[in-house]
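What follows are several structures.
Readers should treat all values here as calculations from the given coordinates under stated rules, not as data from a laboratory. No experiment lies behind these values; they were computed from the predicted model shown. Cβ atoms are built from the backbone, for glycine too; each structure is taken alone.
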Structure P
Amino acid sequence: MQEYIDFAMRHEILVLVWIGLATALIASAVKAKLSPVKQADNQSAVALINKQDALVVDVRTQDEFARGHIAGSHHIPLAQIEQGNTTEIDKHKEKPVIVVCETGARADTAATKLVKAGFQQVYLLRGGLTQWRASNLPVTKKR
């Protein structure tokens with residue numbers, strides 16, 4: 001035990017960095033566990049779409065959406081969701097909703113807003129469309 005104390009005293013910065021990283025990792029895991037927004041990997045998202053008629057909401061910009069999106073997805077930019085304008089999908093509050101952006105960051109914000117707006121089954125596509133494309137899953141440019 002004494003050798004651990006000696007190590008910590010000689011390498012204070014290293015120990016502080018390690019403690020900081022461990023704390024961040026634990027906090028992230030706890031936040032994910034407690035969040036009402038669930039994570040869906042590509043396989044889970046496909047199952048939700050095919051078996052539970054999940055609604056896909058793409059929160060990217062119009063230009064990003066036009067370059068390719070998941071077939072059947074509804075394009076509602078993040079700014080519109082942040083303003084509370086979800087009338088296009090309000091009738092689907094009981095259905096699973098998969099929120100998508102390029103990497104997942106904007107979708108996370110939008111998903112939280114949708115939960116606050118009363119949507120009951122909100123999923124975040126893990127890795128966003130970047131991961132979707134990397135898995136060779138289909139995208140379309142058709143509206």
Structure Q
Amino acid sequence: MSKAYGRVRWNFLKAVLIAMNFDAKWVKWLMECVISVHYTLIFNGNISNSFKPGTGLRQGDPISPYLFLICANILSLALLKAESSNLSCGVKVGRNADTFTHLLYADDSLLFFKKDEKSLANLQRTLDWYCAPILGRA
């Protein structure tokens with residue numbers, strides 16, 4: 001997940017905030033926190049010109065984990081939708097227990113699905129759908 005922090009596309013984050021009905025003023029403030037970053041490199045003792053990246057959430061920034069969780073929530077919703085559409089099935093830990101398809105932690109994800117080609121293909125489609133806009137594979 002640490003690599004994913006640096007790959008979150010800013011336009012995806014903004015679209016998610018808008019889709020989650022964040023007030024326009026909040027979206028503007030949050031995006032200003034994200035896009036205001038500039039970097040300078042020192043290479044062989046020489047300082048480069050500053051440059052502005054087009055993607056990424058700053059590690060160590062107090063708001064970054066929350067913004068990343070908002071983006072990760074889209075993956076969770078996609079996995080739940082795949083299950084409700086019978087495109088995947090999770091596991092039960094008991095006879096009367098609920099089914100679960102995934103567990104998301106701060107720096108790890110566990111996905112549970114049937115071990116067959118159909119389930120694997122549907123999982124791959126779901127992950128491709130999620131990764132395309134967030135990681136710029138569109």
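In this comparison of P, Q, the computed figure 56 for percent of Cα pairs over 19 Å apart is attributed to P.
Given structures P, Q, which gives the highest value for distance in nm of label points 7 Å out along Cα→Cβ at positions 26 and 74?
Biggest value here belongs to P.
Ranked by Cα Rg over 2.2 N^0.38 Å, for residues 34-97 alone, which of P, Q sits at the highest value? Greatest value across P, Q: structure Q.
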